[in-house]
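*Asks:* Structures follow.
Here, each number is a calculation from the coordinates, and none is a lab measurement. This is a predicted model, so every value here is computed, not measured. Cβ atoms are built from the backbone, for glycine too; each structure is taken alone.
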Structure I
Amino acid sequence: MGKTEKTSANSYMIYAGITTVIWATAVLFTQYAQESFSSQSIGVLRYLFATAAILAVMAVKRIGPPKLKDVPRFLLSGFLGFTCYVTAFNLSVQTITGATCSIIGQVIPILTAVFSCVFLRERIALRGWLAIGMAFAGILVMTLWNGAFSVNPGILWMLFAAVSLSAYNLTQRIFIKDYTAFQSTAYSIIGGTLFLLVFLPGAVSEIETASAASWGAVAYLGVFGGAVAYVFWTRAFSLAERTSDVSNFMFAQPLIASLAGFVFRGEVPGIETVLGGILVLGGMFLFQAGNRA
């Protein structure tokens, strides 16, 4: 294989790497945005920014709407990947650290694989199921560390966010057959934003007192964390040979999120995050090793 061909074959790494950094720092920017906005307001304002960026690109590139028969599917995809995910994610950030969010987010590749097994009849080996059990054992450690009846709601919200995004990933794997990475992401973002508009009245009442830092954080989350990151992620999937080639990049998120949280907000991961994180990441590596075998 020549140098040009190798560069082309590995170009998915650039898209996946940039996306990983953006998503790992999303918790930090969400915390800054929450200094002025509620979780629901951040969701709708974030994706209004994302939709504006998407529509501008569509206008320049002269990209039209999807086929009429596919509109309900993109509405469902948008509801799962953006309305449900961003609302649950923002609520989780209120009570757990960026490192914990990122570690729980590591179950997304596994959940995506499970959904693919159930709905697309893809096969998971015994080692894969053992890895899934190990990962969820880690989540239980983080959830129940302070007592069997003391469940951190932030962790539950992040689990719901992970399920929502995993279901979204499944829809994207289906849509990419008929649409480009940009089209599939763009139509889904627009669909998700329509559902988020229910929170717009509350956001309007908070706009007048919002700080410039919070506005900047929301804009970053919308344009980069929303539009750019999701387009790059879908593009990476379309270029890589295997889904796991891309999803492996998510292993770097906890480290990046921990460093960002420590440097900018002085967050130090608790013992439950460390112990639970070891189990979750161990399960992820075991799952990926079995997937490559």
Structure II
Amino acid sequence: MSTVAFLMLLVSTDQLMQLQDVQIVDVRGRDAYVAGHIPGALHLDSATLSEDRDGVNGLLKPVEEVAALLSWAGLDPARHVVVYGAMEAPDDLKHATRLFWILEYVGFPRVSVLDGGFAKWRAEGRPIETGEPRGPSGEGRVLSLRPRPELLATRDEVLEAITPGSGRTLVDMRPPEEYAGLAKEDFVARAGHIPGACNLPATDFVAKSGDEGTAYYALRPKANLRAAVEGSPAKPVITYCNSGRDASVGYFVYRLAGFERVAVYDGSMAEWGRHPGLNVAGEGPK
């Protein structure tokens, strides 16, 4: 990853106004985009890049399908891509970071997340455009992608990570009650967490700003993020959740904190819990 790309992982609204040759991508649902978006923003709901496969919820689609969808949306790896979501609630960040991780995984060299998202942009009284997404601007163009497999952890790699002495840090980004096995999503077969994982809830990394009617959520200061994360920057980190969404928040936060060897376990608990031979710590009632 280039130094230039690393320095621009998170951009402010002021910085976005100054960027040249940038592609802005709105990951919210279509209705939200139509009602108002940053002028010139492309629309790509990050959920369209995932699918249920082999009984596992929300896995990233095969790279060739991802390439076709990115091409259809008009994304260009040669440009600086800035992704934003709603940021009206603490868990909105995962929609933007999910696309951030996907784009880095498939080889986009310059990807950033807009701090505060659309809610901050609107609260500051900046220009807003309405209307339908543009047509398939990438129609007829096929992106040539070079995936970075080291950014996507497999089940076997997670098994290796929990082996004593592996030197890897495994991070569960879910709420504490799910980590403890007191609650679970319906699509997760067993409550609890992967043995050896520490718990850093994704929503803990954002804070509310603004007044009544102009509130938005943004990342906590970088120094606070670095103090909150676990592990050593020199050692590999794997983040997971239920289906790879909150895990992408962990991926982004660790990258911001200066960690370069970070991967997302996309299968997460949706996959892990389906295999009775794999241990689950703190397992609660099914």
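*Asks:* Assign the value -7500, calculated as helix-only ellipticity at 222 nm (-39500 (n - 2.57) for each DSSP H run of 4 or more, over all residues; to 500), to the correct structure from I, II.
*Replies:* Answer by label: II.
*Asks:* When FRET efficiency 1/(1 + (r/R0)^6) of positions 95 and 239 (r between Cβ atoms, R0 = 30 Å, to 0.05) is calculated for each of the structures I, II, which structure yields the highest value?
*Replies:* II
*Asks:* Identify the structure, out of I, II, from whose coordinates relative contact order in percent (Cα under 8 Å, 6 or more apart) was calculated to give 43.
*Replies:* Comparing all candidates, it corresponds to I.
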